[in-house]
Structure 1
Amino acid sequence: MSQPRHDKRDESRERIIQAAKDVFAEQGFAGARVDEIARRAQINKAALYYHIGDKQALYAEVLHDVIGTTAERLSKDIATQTDPEDKLRAYIRSFAAALDANPQMPRIIMREIASGGVNLPQVFYDDLALILKTVVGIIDEGAKAGAFVRTIPVLVHTMTLGALIFSKVIGPMILAHPSIRGVVKDIDDDFLARGNAEIERLVLRAIKQT
């Protein structure tokens, strides 16, 4: 029996998105070539344009695929919690899971930061706004309940995301060097594996009422 056409389209689209994540992470937006993305996706360029669109549309789709999906999952995870501290933990875990599933994203975002964000599409800001709205809600609820101090939610988000990126992307590279291991004495084989729990502990400690 032949595979349904919509399943084939979904399969092709997924291959394109995954290939695009790799190429954009390696080359940045300016350096990425649609031909290379199509080659890695094992699809011809005309089919890529048919499924997604041009390079700008593909870039927007890649960002939305990760950030939009993270925003949706975060909203669902938060909805299952009632305590502000548990909601903050769920937020951190959602982002940790997103980075585990999409290891290319930190490099893509760091390239954008270096370029001043000139290639970021509107959908990026729309998805980020949904995430920040959730963070604002968590911090505000915790502050009203007397659990958290009043603070700037975007700084909590930046602190969390920066720590996760270090733990999962930068840390393994930096901490593997003998010069660094000789200075940071507490590194052991499961140091980075403990990172998520430690980030949860530090972020909560930073904003909890004493």
Structure 2
Amino acid sequence: MEHDIIFDLLPLYHDGVCSAASRAAVEAHLKECGTCREALLEMDAPLPAEEEQKNTADGAAVKGISEAWKKEKWKARLKGAAVAAAVCLLLYGGFYTLTNWNCVKVPTAVLEVTELAWTDGQLSFHLFVNDEKDLREVRYEYDEGGNMYIVPRRPLLIGKRSTTGGLWDWDYDFDISACNETAAERGAPEVTRIYLGRGKDAVLLWEKSSQ
């Protein structure tokens, strides 16, 4: 009979609401009764609904972490793609600039002038570039001293010429009156000298005072 009484007291003992005398009796019985000890331990086990809620909450947390990780992974991929695209664009821009921007003056040492002539106010000559490289542009520049400069230019990086003709092997004709009109449009004085190249190695092709 004592076992049944103690067993009925276990819920009260578990919740700490029994009397001191009952508590002492339950604890004395628990020392000898394994069945009651197991019953008391089972009272601490979570109910099925509570366990399911816990599992659901844990699953939701894991799912949230997984989704957050996937988002961060995609962000990292997008950032990597953006960086790669920027690097490619920079490399392409640099390559395009080095191979297409006519920023380098061709040295006059590789320029050969033949058939130089002055007839009826017109200067003519044949220009040949003898370094086996292409010539992309010829600029005409003026200064305040009445000088006109014929300046062959090419990109910093340029390969061997692949054509059979071009500015690198060309006949050039300049009407002095037309050159003076261009100089006036650019705010420069009348042309009195024409040079091939510009700088210390410029070659004088024509001078008004000598005509």
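FYI, it's all coordinate maths here, none of it is from the lab. Quick caveat: nothing in here was measured; it's all calculated off a predicted structure. Cβ atoms are built from the backbone, for glycine too; each structure is taken alone.
Suppose you compute distance in nm of label points 7 Å out along Cα→Cβ at positions 40 and 160 for every structure in 1, 2: which one lands on 10.1? Intermediate results must be reported in sequence, preceding the final value.
Values: 1: 2.9; 2: 10.1.
Source structure for this number: 2.
On FRET efficiency 1/(1 + (r/R0)^6) of positions 24 and 184 (r between Cβ atoms, R0 = 35 Å, to 0.05), which of the structures labelled 1, 2 is highest?
1
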Name the one structure among 1, 2 that relative contact order in percent (Cα under 8 Å, 6 or more apart) of 20 was derived from. 1
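The value -16000 for helix-only ellipticity at 222 nm (-39500 (n - 2.57) for each DSSP H run of 4 or more, over all residues; to 500) was derived from one model only; which of 1, 2 is it?
Values: 1: -22000; 2: -16000.
Corresponding structure: 2.
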